[in-house]
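Listed next: structures, encoded as structure tokens.
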Structure I
Amino acid sequence: MMTDGKQVPVVFSGLEVDIDVVNMSLGDRALLGPVISRIVCAVLSQQTVPVDAVLEVFVRVIGNSDSQQLNGQFRGKNNPTNVLSFPGVDSGDLTAALAASACGGPPVMLGDIVVAAPVVAQEAAEQGKPVMDHFCHLIAHGLLHLLGYDHIEDTQAEKMEVIEIVILSDLGIPNPYLPKIQHERQHGR
């Protein structure tokens, strides 16, 4: 659906987006909740997830120390990172699980997305982007991981980037991969 030239995401009546904001440097749950829900719906719409499926996604906004601990535990890296994703369903089983859920089967727990608010703010400042645009990009990126996308190989990364660009563009958010100068020219900054 289009409104004012911007894509309006499909509403998934069976979607539950659980949000826990531990670090409020980007805003509290009241501010971030609608933003997160809109991005989640935009990604699911673009990925043609059945609207009748019953889905759950958990998003947690944390600080650097929690991010560093999780990044070390699950990726073996001793530093905070912008976003981590923990799939709830193996990517090979996801299509069947979504179809079954849409036909009255069990709900699908897509997984968890964990975003480090201070890293998001720092990266946005370094890249000359609005912090909420960068936050939205990382939520979309994390959800695409839950849907089975990866960027280990260059071709996978390019495919994932194109999908992110389209999703964000539909929501009026500029291409997150543009260099800072080109981004500023495009948006009069």
Structure II
Amino acid sequence: MCLPCEGRGPVIVISGQPGSGKSTYARRLARDLGLRYYTSGQAFRDMARAMGISLIELNRAAERDPSMDLRIDMAMLEEARKGCVVIDSHLAGWLLRQVADVTIYVKASLPERARRIALRDGDTIDEALVETSQRELSHAERFIKYYGVDITDLSSYDLVVDTTRLGAEETYQVILLFIKNLLGVS
């Protein structure tokens, strides 16, 4: 099933905590709905790689230099303005609220997210716990400082799904059904 992309076309935002499944669901939605896919997380990873530093080091640098986040966020806004896109980003649900047609936040418990990240990245669960906790603290501090966004306030989201005890397929079906109903697509 493809969504119509005449005019601007739909903008669907999937946000969430590291390891919550946001990238998995966003990529699949883009494919299944015939939309483009954009991920600010990959843009951030690419920036770290280009600078020759780790993701944690880039988060620390971004705490001192807001231009790093701003560059990625401006690119994300440009993608949203083009339409016909599913955007995967920690911050998009707050920043793109006025542009997005649908905003969805996925979350999961820290132990479950650390388990998923460890499996994905080949780290130990302890390593994933430390890195994830550091990233989340950095995000929370930067987003309140730079944007006035409290990442614990999920009121700007149309749907919040806790993926801790749901399988990937069950979660995806909940999200897909919600989007179809909200956009009036059968």
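Bear in mind these aren't lab numbers, they're just calculated from the coordinates by the rules spelled out. Keep in mind that what you see is a predicted model, and the values were worked out from it rather than measured. Cβ atoms are built from the backbone, for glycine too; each structure is taken alone.
See the values below:
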read-out: Of the structures I, II, the one that 3.6 was derived from, the read-out being distance in nm of label points 7 Å out along Cα→Cβ at positions 32 and 144; value: II
read-out: Read-out Rg and Dmax of the Cα atoms in Å, for residues 88-175 alone, computed value 14.2, 39, structure in I, II; value: II
read-out: When relative contact order in percent (Cα under 8 Å, 6 or more apart) is computed for each of I, II, the largest belongs to; value: II
read-out: Computed -15500 for helix-only ellipticity at 222 nm (-39500 (n - 2.57) for each DSSP H run of 4 or more, over all residues; to 500) - originating structure among I, II; value: I
read-out: Comparison of I, II by distance in nm of label points 7 Å out along Cα→Cβ at positions 104 and 160 - largest value held by; value: I
